[in-house]
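Please find the structures below.
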Structure 1
């Protein structure tokens, strides 16, 4: 019985850790949307900001990957 409660807690924690993946998706959308809004306002400056766009997307996506790894650790390492 006690092992079942621990396993249930691990699954609940893994589900909560997966909310970080949703936050990463929102972050990537926010970064890309702001880039597009800026590129439409000033198309000549858009080419110089493309590298910054990809760096921002990479950082936002890295947080989602970290939360996914935490979820996997909670599910299978307990």
Structure 2
């Protein structure tokens, strides 16, 4: 089983930013994974379960101002 993963740089409405990884074993490609992230965060009630190092981070769409996407790499 391959896990598709992305590094997301998330800018919060407070102005702070953080880098997290988002993974989905069911995603077929990076493009599908990006579409999933955008669709989830486009709703006010959208939630993403991500990781920051070995910590679980839950992002709530209403607190996110912008998201930058990069292939999985050494950002963290």
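Just so it is clear, none of the values below were taken in a lab; they were calculated from the coordinates. Everything quoted here is computed from the prediction, not taken from an experiment. Cβ atoms are built from the backbone, for glycine too; each structure is taken alone.
Which of 1, 2 yields 55 for relative contact order in percent (Cα under 8 Å, 6 or more apart), as computed?
Numbers: 1: 55; 2: 38.
Comparing all candidates, it corresponds to 1.
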Assign the value 2.5, calculated as distance in nm of label points 7 Å out along Cα→Cβ at positions 32 and 48, to the correct structure from 1, 2.
1
To test your reading of the models, identify which of 1, 2 gives 12.4 for mean count of other Cβ atoms within 10 Å over residues 40-47 when calculated.
2
In terms of Rg/Rh (Cα atoms, Kirkwood Rh), which of structures 1, 2 is highest?
1
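Of the structures labelled 1, 2, one was used to calculate helix-only ellipticity at 222 nm (-39500 (n - 2.57) for each DSSP H run of 4 or more, over all residues; to 500), giving -30000. Name it. Could you put the intermediate results ahead of the total?
Working: 1: -30000; 2: -5000.
Matching structure: 1.
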